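None of the figures in this text is laboratory data; all of them are computed from the coordinates on show. What you are looking at is a predicted structure, and each value in this text was computed from that prediction instead of being measured. Cβ atoms are built from the backbone, for glycine too; each structure is taken alone.
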Structure I
Amino acid sequence: MNDEILTLKEVAEYLKLAEKTAYRLAQQGKLPGFKAGGSWRFKKEDIEVWINQRKKEIGDK
């Protein structure tokens with residue numbers, strides 16, 4: 001199990017997104033994350049699950 005925690009900047013880089021886009025997705029609840037001390041944090045494992053769910057949704061269409 002991977003308990004690595006990513007910052008907003010790191011998750012944006014990982015997903016090849018602009019930080020603003022990653023922030024908006026997190027604010028809208030579309031990207032799995034949580035706030036710690038007012039800053040967004042993301043479990044890498046949750047991001048991996050999120051990616052796989054998106055891939056399945058695209059494959060189902």
Structure II
Amino acid sequence: MEYKGYIGSVEVSEEDGVFFGKVQGIRSLISYEGESYNDLRDDFHNAVEDYLAMCQEDQRGR
């Protein structure tokens with residue numbers, strides 16, 4: 001999946017019955033999960049937004 005130029009993986013845990021993934025191509029480990037694809041997509045979008053906000057805060061602190 002893709003959001004704002006960031007690519008996210010999509011995997012499924014049959015044991016836990018959830019979808020999960022990680023944002024690809026960045027140094028930070030940013031993961032997300034959901035019980036449905038829509039939940040996963042929403043959590044992925046929120047994770048990217050949080051990451052962008054964190055990057056912006058880091059730049060302000062310099």
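Can you say which of I, II returns -17000 when helix-only ellipticity at 222 nm (-39500 (n - 2.57) for each DSSP H run of 4 or more, over all residues; to 500) is computed? Considering all the candidates, the number was obtained from I. Given a value of 44, 19, 18 for Cα extents along the principal axes in Å, calculated from one of I, II, which structure does it belong to? The value was obtained from structure II.
Given that mean count of other Cβ atoms within 10 Å over residues 9-16, derived from a single structure, equals 10.4, which label among I, II identifies that structure? This value belongs to structure II.
Ranked by relative contact order in percent (Cα under 8 Å, 6 or more apart), structures I, II are topped by I, which has the highest value.
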